[in-house]
Structure P
Amino acid sequence: WDIKEALKEAGRVRLRPILMTVGAMVFGFVPMAISTKQGSEFWQPLSLTIIGGLLVSTVITLVLIPAVYYLIYRNKARPSDGHITCA
């Protein structure tokens, strides 16, 4: 596989588990984010920060990291036998 195909396949395989995990965590923090009870003045900003961090980190994980990886390794020479080795 070339690097572009490998990244597409990895993204396809990992998309659903990542989105399900992030979705469960975001929905878990929604009650804290919309609460108006006593003590919510502390928990509401904290939960909104966590929700925002989860959403931003998901975009970074699914889009930015593979794109940067592709930009760095697109012109690297492949080993002659086709096997990738680690140092």
Structure Q
Amino acid sequence: MTIAEFLLFVLTATLREMFLCECFNLCSYLLFGYTKKDVGSNEAITKYLLMGRASSSILVHGFSWLYGSSGGEIELQEIVNGLINTNV
């Protein structure tokens, strides 16, 4: 039972950090595009938005790859068993 509690703690901490990073990204998007009249600011926010969305797309693709290769399971132990038994 202690391993499951530890994994739950790590998962909760990781999800909390991911949420904080996304909140930081939203704030930085606003700061990058703060001066609308400056051409450099508009270019910077456009590039930053494109780069952020591309990296988020890659992250979601990785999650879907892990979900598919684990056999479509959502329980942690079943995911581990599915990944161990899968030939890559």
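State the single structure among P, Q that was used to calculate relative contact order in percent (Cα under 8 Å, 6 or more apart), giving 12.
Label of the source structure: Q.
The value -29000 for helix-only ellipticity at 222 nm (-39500 (n - 2.57) for each DSSP H run of 4 or more, over all residues; to 500) was derived from one model only; which of P, Q is it?
Q
If distance in nm of label points 7 Å out along Cα→Cβ at positions 12 and 36 is calculated from each of P, Q, which structure is the one that comes out at 4.8?
Only one of P, Q returns 4.8 for distance in nm of label points 7 Å out along Cα→Cβ at positions 12 and 36, namely P.
Which structure, out of P, Q, was Cα Rg over 2.2 N^0.38 Å calculated from, if the result is 1.55?
Considering all the candidates, the number was obtained from Q.
A short reminder: the numbers here are calculations on the coordinates, not readings from a lab. No experiment lies behind these values; they were computed from the predicted model shown. Cβ atoms are built from the backbone, for glycine too; each structure is taken alone.
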